[in-house]
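Enquirer: The structures come next, written out as structure tokens.
Where a number appears in this text, it was derived from the coordinates with a stated rule and is not lab data. Since the structure is predicted, the reported quantities are computational estimates derived from the model, not experimental observations. Cβ atoms are built from the backbone, for glycine too; each structure is taken alone.
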Structure 1
Amino acid sequence: MFGSPHSSHAVKMLLLGSGELGKEVVLEAQRLGIETIAVDRYSQAPAMQVAHRAYCIDMLDGQAVRSLIEQERPDYIVPEIEAIATDMLVELEQEGYKVVPTAKAARLTMDREGIRRLAAETLGLPTAPYRFAESLNELRVAALELGFPCVIKPIMSSSGKGQSVCRSEEELAHCWELAMEGGRAKKQKVIVEGFVRFESEITLLTVRSVSGTAFCAPIGHIQQDGDYIESWQPHEVTEDDLAQAHEIAAKVTEALGGYGIYGVELFLTRDGVLFSEVSPRPHDTGMVTMVTQDLSEFALHVRAILGLPIPGIRLLTPGASSTLKAGKEQAEFRIGGVEQALSLPATQVRLFGKPVTKPGRRMAVALSTAADVEQARETARQAASLLYIES
């Protein structure tokens, strides 16, 4: 039963984090008549521009989160970023609030230590070798044990911020500083991973709903500086690897529980599939599903959250996405080249509407479909290359 927004029967969904992914979640929720509330640490975030109401708070401040939740009393609390006071979400869930998919999932997955220990030590899933370090000296010991090159990441960050590949002992101090600057919480801790020589890496979108657990077709992607710049669906996977990927994703998402979409990141190696990370929300690489599937990852997430059935997920066509990233910080800017990009066949463009640019910040995405993945990738790359940012 769904009432109209602003009525006494309204169903309320509150998003903690309001970027471009949250914007699509809000739009899908509103298609089902849900009253939406967007929250972020800065004003005019993308989802705020389409939600019924918006608030700016420090989401790492547990009391600020609680005060807003008690004020709005939402039916669903939907974490959309990592930097949230997840201990407060656990408290609120214990008091009867619905956290999506669960407060446990939000707490564990927004901390690389929590999710890695769950996956590798509790569930026994195959992962890259790893260590944790709370100081430069501990980092040096960990790196020497794992060998060079190694990958160093803050335990809490997003979009590759603070992530680096360390190739020698001389680079450790610089990598430590990058991790400290890029972390999204006040935790002076990093994860150090042995370098995995993989053949490809994929995102396996995994949906838990009243209809059971379902998987989208694998999404391939390319990262640069730890952040995705291109994705495509479907990514070619052998039957054995796909079966192993499904098994890994099912195990980790079952352990985390709840309803919603999970973005499970996996490495495909010559020796099998390795678990990398998991996000309890739509994944940036999954923006490609807006043109490839009958139900995008955002539509699937909202359906699952609301307890609605998902009888199947259909891949309609091969497709690809390619991003436009900013080169510098600007408060006043324009995005050009849209007309030229849209002149390409079977191509769409999404401008996110972020209020300012920052170096490396994702500002738009081009989405293309074609008869095969390679043609879709070529067209999406061409479309993205036609987009530009100017003052």
Structure 2
Amino acid sequence: MRIALVTDTYVPQVNGVTTVVHRMVRGLAAAGVPCAVVAPAYPDTVPDTDELRIPSVSFPPYPAIRLSLPAAHRIGRFLAHFRPDVVHVATEGPLGLLGRGFALRHHLPLVTSFHTDFPGYCRHYGAAALESVVWRWLLWFHRPARLTHTPGEFVQRMLQDRGLEHVVVWGRGVDLSLFRPDRDGGPWRRRLGVDPGMALVLHVGRLAPEKNLGTLCQAWSLARATLGRRAMFVVAGDGPSRSLIEARLPWVRRVGFLGREDLASLYAAADLCILPSATETCGLVALEAMAAGVPVIAADAGGLRESVRHGLNGLIAPPGDARAFAAHVVELVMERDRCRALAQGARRFALSRDATLEDAALLDQYRAVAAATPTPESECAA
């Protein structure tokens, strides 16, 4: 069995999609399954074996996003030489479109992934009128797939309600060997100046409009007014809304994007994590935090409500309710026994989302679709 993965975002870029796709590549390699990757080239990127990197340019409104240049013939030659049994398209961008087209032209089983709530993003970027157009594009894109992965039941039901079949939940596993409570978080606490007895309140993620950062800013300002020196507030991540954080939370410690090892140690140093985004399809950050034994305060929306169980492994708040988020932060900083109980519950919950179990399921899925003959309906839907 030979698997081709096509994605419009990949390492070294840091986001949930790259985390999941890179995990797929590592899992296939560990299982001895040949895998070829088509992905954007980033500055100073050196392609690995069986990896095609396509030149890309920065997307002006969001320079961290790279748009790959047209390379249909090059990608076609690369994939034809590799001779995949399954083509897995992880994103709906330009490269994903070319990978989709290759699979359908060559009558190869197609697997797709739905990671990102792009229709929901339209509202956050002032383009709500485009939401229905984006939905039509996404449904057209995914309809020929033998399987569509999505990382949560909420999105699975949403896609099924819109007529997509063969939608499976996959991609919400967490690496329990990397994210764990017994990592040494002491160096991070010393580096950040967290005094003994202070709580480290953490936010991790892309700094962008769809992450509801206005709620974060207001909530942290309210919490800090009550807590004073009892808490240190830290943001890990970067993005187009960085200036909002700088302007409204100048006292927050910002550490930018971190590699996986550094991030795992920062989680271990934290006492609680706050995630106000209402557009998460999964909220992998929440699972990573919980695997490290960190309770999560999250918006009661989307994929986050599937992971954060109020009073068991964290606390939830109505989306956009900064006062509720602030009250939860103050509660967990002031009531350390309750915070520790939620931390224990967080780790217990994360144990049920072990990535190794998902990796084994992925191999079974690929074997099943590789053995199946594409249906005429799939070909006609292209």
Structure 3
Amino acid sequence: MSFPTEKFRNLETPFYYYDIALLQKTLDVVKVELQRYDYHLHYAVKANANPRILSIIAQNGIGADCVSGGEIQASLDAGFPASRIVFAGVGKADWEINLGLDNDIACFNVESIPELEVINALAEAKNKTATIALRINPDVDAHTHEKITTGLQENKFGISHRQMNSVIDEMLRMSHIRFIGIHFHIGSQITNLSVFRELCVRANELQNEFDARNLPLSSLNFGGGLGIDYYQPNQQAIPEFNKYFAIFYESIKPREGQQIHFELGRSIVGQCGSLISKVLFVKKGELKQFAILDAGFTDLIRPAMYGAYHHPENISSDEPSETYDIVGPICESSDVFCKDTQVNKVRRNDLVALRSAGAYCEIMASQYNCRPLPKGYFSDM
């Protein structure tokens, strides 16, 4: 990715910068693969809900995967048709469910009997029928960070296999529920694609169980989770969607007329965004030197929260590289982007780009320390 560094000099840092050409190229690649297999995609809004980003994705004919009422409204405002919006989440408030019902969204991904009961009651009050899928935990280890693993047998998400039949029994007694299929999401930032083969094996087994109960599944939703390359963002700007979707095509045994759905987020937007920050000071310690930026974990929290890596680039310098700890100004010891990392020699007022910041960065920003939220800028504006 190239940066218009001189143009950046006139902008107040820190800010998010989005390469719209890369976003569109990524979407074009994804659409080719979807058309190849007649698959359906719902963009995971939680990755990035910048209105312009949402609008571009909606214009490309992709649906929306939402985990809150706020995300449903943001998706509707951005132009996603309600018929392509799915709503997941372990704790859906009544007003959020009602928002989905009022707009006749495509599907509620349901995670418990109490949730089923509330959706059924709220739908009955509106004389409507809610379309639902059951989120089943397939007990597949995603081999990713413990804080973003969601598909094991017992965690707060989804329904365990042992409880599945009792949930189905309760669901079948509800008159304002229309059951269409099952939903999975085993975790995030998955780079070992063999994990998805394991998911397919479990999905085939579960389909057989639903067939045995004479409950055909018209929809299989495999969630998302496909990772990106945080260490070499230029070398692999677009994930290997061809290999990802091919795994499902080769491994799933679909029933006639069955739709296959996915909910990708990070892999769509992750590489198109960067956080641009200015160097405030270069501090030399006894054993280290620190590049102190005006961006902190209020603007990009993933390193502090997950120990995640975002590749730093000094986009103001062509000088030989030196070793730095790149840190922010927040009054917390965890406000560190990376340690002992090589970047081109850093001087005060240089601009540093923290790469692969298109997902889970702007959307997770906070105003801790009374810091203002950074703005977003776009390559075509």
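Enquirer: Of the structures labelled 1, 2, 3, which one yields 12.6, 39 when Rg and Dmax of the Cα atoms in Å, for residues 26-105 alone is computed from its coordinates?
Expert: Only one of 1, 2, 3 returns 12.6, 39 for Rg and Dmax of the Cα atoms in Å, for residues 26-105 alone, namely 3.
Enquirer: With distance in nm of label points 7 Å out along Cα→Cβ at positions 138 and 306 computed per structure, which member of 1, 2, 3 shows the largest figure? If you can, show how the numbers build up before the last one.
Expert: On the way: 1: 4.5; 2: 1.3; 3: 2.0.
By distance in nm of label points 7 Å out along Cα→Cβ at positions 138 and 306, the leading structure of 1, 2, 3 is 1.
Enquirer: While we're on this one: 1, 2, 3: which one has relative contact order in percent (Cα under 8 Å, 6 or more apart), as calculated, at 20?
Expert: The correct label is 3.
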